[in-house]
Structure 1
Amino acid sequence: MRTGIISVADLVAMPRLRLTLLAGGAGTDRPVTWAHPSDLDHPWDWLTGAELVMRNGETLPAGGPEQLAYLRGLAGTGVAALVIGSDPRTHDLRAETLAAADELGFPVLSVPYSVGFAVVARAVADANFSGDSARLARTERIYQAVRDTLGGRTKRGLMSLLERELRCQLLLVDAEGAPVIADGGRRPSAPVADAITAAVAEAGGAIPGVLRIDAGPGPALLAVEVPAEETTLLVLVGAQPGWVDAPLLQHVATAAAVQIASWSLHRGYERRMGAELLSQLLDDQLDAGTADLRFGATGLPASECVLLAVRGARQAGERDLHLGLSRRSLPYLLLSTGEVLYVVLPDRPDALEFLRERVGPEASIGVSVALGGAHRFAAARREADWALSVAESSSGRLARYGDQMSLALLRDLDEARLVVDRTLGALLDYDRAHRTDLVGSLAAFLSCQRSWQRTARALGVHKQTVFYRIRRVEQLTGRSLAETADLAELWVAMRARALLDGRQER
């Protein structure tokens, strides 16, 4: 028995409680920190260990396998003992259940109907009065650590102070096991991160009071949800049974939430300053020396970064992207112009994959070539915009400048407009003046592989009409669709026009 904490044997020895030991006598030295009445089939989702679970006998599972599963769940969680409130409707404990309790050294007791659970709970509370005082003192130290951290009165981070109080390692992570770098905290190992992701998925996103995470050999990790804008977990590694209870964990989670909120305010300020800088860089408002100096201070290596233009991001995409990048300690610049979201990121698969996940699968993304230096932002914007126009007409909805033939032939939006004006200008002017759609007929003709019959069916007109329209196109453009060079020039011009319109000509 721990000093100042009552044991199961101490409770059995109290005549007024009239507790009867049914099985598991080898475990009666287990400490009891709290008495928890519950008729749930999975009460361990709200327990941390060393609790006395009290359950009405009539709600016990009647079947042997169900009783065994319930018993093993309690024992595996570190619960001190099970007290069954007996009444005439109490189900009999199966012989195999009692045998399993003896094998596990897990005490199972009964209390008569005339002794209420409140009496047992009060006995535990009275016996652990000194422990309650110690718990209050620990709670005060937790919030003092928050005050010292926010007030700058300590050089140690909050997570480090909490680890010292809880006597275990702490991880602050999101639902995917990625670290939340709000206080320079620890990074989980790959197996632990995978185990966290699996546990959250198994819980269906509904995090219980205490989430147990099986991360391999050794006791399960304990996790509690931290109130924050995104799903956040505080994970305890190596917690000592009975030292950290569920109420104390909630205080620790609240302390972590205060730290995250303070950090988020600071990151919000940095985001606004970054947006202002990106706006100035894109509009070429800074001289070369100032641009290099201020961009260099962002921590983004120019030779390894790209500018991305995003259109069609889901409503919360920008906020989710900011929070996610900040939590992962990824350097970035972010600017929303209303229609297009511009982002500067390291050109790494994980960063681009994360951006795609946050803005949503329906968003279109154009990627520039490597920045190389602050002087190239204006050019990178044209590249990203041009790639965005390609992405919007492609199935993958993502394009890199220079990756596709149309981009290799046409270097930017200005050159695309020049090609359209030079090649299709007369045709477009004719359509506007005569309210015709010869350009549409040309697009259909090219899409139908220059088949007169297929084009006629696509346009819903006679084949002779198609023949007349294409001849008129050749007259107005001065190019023959029978000549390979002319055909290629018309195809590139039509492709450029489609990209400028932000759609694919069919």
Structure 2
Amino acid sequence: MKKNIRPRPPIVTLMGHVDHGKTSLLDAIRKSNVAGGEHGQITQHIGAYTVEIKGKKITFLDTPGHEAFTAMRARGAQVTDIVILVVAVNEGLMPQTIEAIDHCRAAQVPIIVALSKVDKGNENAHRVKAQLAQHELLSEDLGGQTLFVETAAPKGTGIDKLLEAIVLQAEILELKADYSVPAEGVVIETKMERGTGPNTTLIILKGTLKVRQAFWTGNTDGKVRAIFNDQGKAIPEVTPGMAARIIGAAGLPSVGAKFQVVSSEKEARELSKNSDIQALTAPASQITLEEFYQRLQESTIKELNVILKADVSGSVEAIIESLGKMAGTEVKIKIIHFGVGPVLESDILLAKASTGIVLGFNVGIEPAAKAAIQHEKVQVKSYQVIYDLLDDMRKALSGLLAPEIKETITGKALVKEVFNLSNGQIVAGCSVAEGKITRGNKSRLYRGETLVLESNITSLRRFKENVREVLAGYECGISLGGAKEIQPGDTIATFQLEEVNRSI
């Protein structure tokens, strides 16, 4: 099948502190009233909506928070291209705002800041920008590169500018997909409806999904009986970057599960029968402090991802400062999130998604987090003494350091005569001046101070006998691998290399 690679719509997630206007902002974009139908006007579920602005399509994910965003990423479903960070100017940065920033940064997703509720007075906008600058989100008017847009959802203020910013960021990302391959996507939401059975909301990442196609998703399968867009209208197909709701699954797949079209219903049944709940791509297996050296020694830049929770802000600051002093040019500790209070489920999911660990200092672990630890296999290390924490980290990082290569000269031999044998081999008649010469050792051939050849001792003889080694004060015949010319007066130096573990 000929490839049909074309641009696809960006997938945008709105994140931020509760009640800062995420859903109201999305309502203004969709010109609908989802928030009015929600209890307390707070989003209670994950929704996916595709809108068209001046011929450009944008798909929005309205999530209840960064936990859902990271939970999907922890299972390999990285579906977000751009994050809109919604911050109310009348309240400024809140704990959930900071957590959302850390989760986005860990996912390496570009952020556009929507300063919401400017209709309640935008005199605080500059203060909020200064707060965000402390978290490396610097607006263009302050010399940075992060796009900031002032908005007020009830009046529609700034909505056009926000959409333009999304389109601009999408153009920079150059998002493309193959429309011709069997469709693949990610499950965003599932629910059971009377009369139609399992309903599955999807984001399609590549390929084109059509009615009557067989599919499998996680531990269930089915055949597409109907496709609906976010307005509830039946459509014949859905293309990459778009959201849709389908009917036809045999059961309810889990959020974040992989969705894939297959050639037949039989194949779909076999795949679902033999699979656990699967994600779009297999997430990286987790890591422990004890495994760092084995798991990361092949990396050119060694980086340790850490989520840090402590009892008070002073402890957090002290630990971060001490960990920063440990890291060097080769080994880096990356604190992807820190905070005061107990270890939460969202901390575990972030560690899972980032292949990191959680360090707790004088804090407990929430029950939901304990369950997540067992399920996600994330390592949580708890400490009551700060020096114990730092000592463990120092030991782990020392293992990450590339070992030092130490070279030791083991022997030197002076070339007295040179013999060219009939088989083309060159034999150097030598006197061992220092140490010992051992067959198989690495060697260097010098002419004065000039290095002529680096090779190995391929043959070593005493008179006519092959020997393993010759000590200082004795004569021998030496052959070097690859040697094309050896002259009387040359020096052959043998050496060995050993790895020496380093510590911080």
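Here, each number is a calculation from the coordinates, and none is a lab measurement. Quantities reported herein were computed from a predicted structural model and do not represent experimental measurements. Cβ atoms are built from the backbone, for glycine too; each structure is taken alone.
Of structures 1, 2, the largest value of distance in nm of label points 7 Å out along Cα→Cβ at positions 374 and 494 belongs to 2.
When you work out FRET efficiency 1/(1 + (r/R0)^6) of positions 222 and 318 (r between Cβ atoms, R0 = 41 Å, to 0.05) for each of the structures 1, 2, which one comes out largest?
That would be structure 1.
Hey, Kirkwood radius over Cα pairs in Å, for residues 94-253 alone derived from one of 1, 2 reads 18.6; which structure? Computing Kirkwood radius over Cα pairs in Å, for residues 94-253 alone on every structure in 1, 2 gives 18.6 only for 2.
Suppose you compute semi-axes √(5λ) of the Cα gyration tensor in Å for every structure in 1, 2: which one lands on 69, 30, 15? Present the calculation step by step, with values, prior to reporting the outcome.
Values: 1: 69, 30, 15; 2: 60, 30, 22.
Of the options listed, only 1 reproduces it.
Could you figure out which one of 1, 2 the value -15500 for helix-only ellipticity at 222 nm (-39500 (n - 2.57) for each DSSP H run of 4 or more, over all residues; to 500) was computed from? Could you put the intermediate results ahead of the total?
Values: 1: -15500; 2: -7000.
Corresponding structure: 1.
Looking at distance in nm of label points 7 Å out along Cα→Cβ at positions 70 and 230 for structures 1, 2, the greatest value goes to 1.
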